[in-house]
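In the part that follows, the structures are each spelled out as structure tokens.
Read the figures in this text as sums done on the coordinates, not as results from a lab. For clarity, every value in this text was computed on a predicted model and none was experimentally measured. Cβ atoms are built from the backbone, for glycine too; each structure is taken alone.
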Structure P
Amino acid sequence: MTSTEVRNETVLREIAAMIEQILDEAGLGEPEDEITRATVFHADLELQSIDLVVLAGMLEETYGPSVKLAAFAAELNAEQILSLTVGQLVDYVIRQVG
């Protein structure tokens, strides 16, 4: 496994853990399926906008001020936001933190 693949998997695991924490705190329990790069925030996880606000705070706390979920989402149209995957967020985080 290359260092890029290791970094990708690490960020994926970290973000999946954040999502699972949000779901747990919202009383929604664990997702039916494992969170993967292909997991869609809206369709698969049914996260609400307030959940994304919480996730944005967790991302910034973990990865620093260069990771701004709101700024990333602002570049997307409504359809892209509804189909946003965990993998797309992982790629964004990796781009931002270098």
Structure Q
Amino acid sequence: MLNDNTVRLQYPIVRTLTGSGGVREENIETVTLRRAKLKDLRGLNLKALETLEGDTLETLIQRLSGLSKVEVGELDLADLEGLSLVIEGFFPKPKS
């Protein structure tokens, strides 16, 4: 991890860019998640969020990182675990 909200991907994902210069690819080697806000949770099942369920986690990563649905879908499970730990840290811990 680079900072508290940035994860260096063990298995970088490839972003395909198209423009006037043609098609090119760039490797995404780090993902930075901004802190979650209330609006980021709209429409998400909060129970599924507690268990970091797949679709809910995918949607939240998209909202917090700026990655596309396709790019999030290409994340390796090891990298998904690292991002999940960052997201988990955004939520208050229950008091004992």
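A value of 10.1 for mean count of other Cβ atoms within 10 Å over residues 27-34, calculated from one of P, Q, originates in structure P. Looking at structures P, Q, which one was relative contact order in percent (Cα under 8 Å, 6 or more apart) calculated from, given that it came out as 29? It must be structure Q, since only it matches. Here distance in nm of label points 7 Å out along Cα→Cβ at positions 11 and 83 has been calculated and equals 2.2, so which of P, Q was it run on? The read-out comes from structure P. Computing helix-only ellipticity at 222 nm (-39500 (n - 2.57) for each DSSP H run of 4 or more, over all residues; to 500) across structures P, Q gives -10000 for structure Q. As an exercise: percent of Cα pairs over 24 Å apart, calculated from one structure in P, Q, equals 15. Which structure is it? Source structure: P. Between structures P, Q, the calculation of FRET efficiency 1/(1 + (r/R0)^6) of positions 19 and 59 (r between Cβ atoms, R0 = 30 Å, to 0.05) yields its largest number for P.
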